[in-house]
Structure P
Amino acid sequence: MIKEFQYYLNSNLAKKASPDKGEAEALVKKAAGRLDFSIKARELNENTAPYIFEDVYECLREAAQSLMSLKGYKPYSHEALISFLKEFFDFSESDIASFNRYRILRNKTVYRGEKISAEICKEALNFLLKFLPELKNSFNKLSR
C-alpha cells in the first residue's frame, strides 16, 4: 500500500534536494527515447513481453521522476515516487493505482523471475501511451 509522501521523507526513502531542471529534462527525454527506440521498435509477443514490460515501467518511472527533480526531491524508492505523484499532482486514483500495479508486477518480474504475458504487457503499453502525455503535460507546466 502506498503511504503518505511524508512517510517516505521520514524514512529516508525520498529526500528534499534542490530543484534540478537539467536532470528533469534529461529524464523526460530518456523516457521519450525509451518509448521510441526500445518499446515501439520491438514486436510484442509472449517472448518479448517481459522485456518490453520492464521498459514500459522504466519509461513511466523516468517521466515521473522528472517531476520530482523539478520540485526538488530525490526518490530512493519506487513507492515514494508514486506517493509523490499522488500527493503533488491531480492524477486520477485509477491512474495512480495502475502505475502502482505495474510497479508491483515489474518487481515480481525483475526479482522473482515471474513471466508477464503479452496481454498484460499490451495493457501496460496502452496505459503508458495514455499516461505519458499527462506526465509530460505536468512537466511542461512546471518547467515554464
Structure Q
Amino acid sequence: MRLLAWLLALCLAAPTLAQDAVPPAPFAYRQLDDPAQEAKAQALMETLRCLKCQSQSIADSDAPMAGDMRSQVRQRIAAGEDPEAIRAWLVERYGDYVSYTPRLTSLTWPLFALPLVLLALAALFLRRRMRKGNRA
C-alpha cells in the first residue's frame, strides 16, 4: 500500500518537476544589442502585468511566464514591430488584464465616467449646502 501511495505521489509530482527542466526563452534574461530597441522593449515591458505575480510588471517579475513574455516583446521589437501593436497582440492573447494602461471600451467606460459623476454630485451637494448656509 505504501508503495502504491509513493508511486501515485511521484506521478502527480512529475509535471511540477518537468516545469523546472524547461530552459528560459531566448530573450527572457538577455537584452537586445541595440540600445534604442532595448529601451523601447523595456518601456513596453514596464506597462505589462505579469499574469502569475499580478502585482509586478513583466520587467520586474522572475516568473517563467513573465520571462516568456519579455522574450516575445524583445523578439517582436527586434523584428521592427511597433510597441502598440505588440501590446494589442498581448491584450488579444491574454485579455485586458495584462495591460496596466486600460482601454476605453463599452465595458470599461463606466469606470472612466464614474469619477466625473461623483465630482458633479459632490459639487451639487456643496452648492446646496452653501445656499442653505447663506439663507440662515
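What the table shows:
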read-out	value
Origin of the value 33, where relative contact order in percent (Cα under 8 Å, 6 or more apart) was derived from one of P, Q	P
Distance in nm of label points 7 Å out along Cα→Cβ at positions 66 and 90 - highest-scoring structure of P, Q	P
Highest-scoring label, criterion being distance in nm of label points 7 Å out along Cα→Cβ at positions 26 and 106, among P, Q	Q
Entry that produces 1.72 once Cα Rg over 2.2 N^0.38 Å is calculated, selected from P, Q	Q
helix-only ellipticity at 222 nm (-39500 (n - 2.57) for each DSSP H run of 4 or more, over all residues; to 500) from the coordinates reads -23000; which among P, Q	P
Entry that produces 3.9 once distance in nm of label points 7 Å out along Cα→Cβ at positions 10 and 50 is calculated, selected from P, Q	P
Among P, Q, structure where distance in nm of label points 7 Å out along Cα→Cβ at positions 2 and 34 as derived comes to 1.6	P
Given 1.00 for FRET efficiency 1/(1 + (r/R0)^6) of positions 98 and 122 (r between Cβ atoms, R0 = 41 Å, to 0.05), calculated: source structure among P, Q	P
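Quick note: the coordinates plus some simple rules give every number you see, no bench work behind them. As the structure is a prediction and not an experimental result, all values here were calculated from the model. Cβ atoms are built from the backbone, for glycine too; each structure is taken alone.
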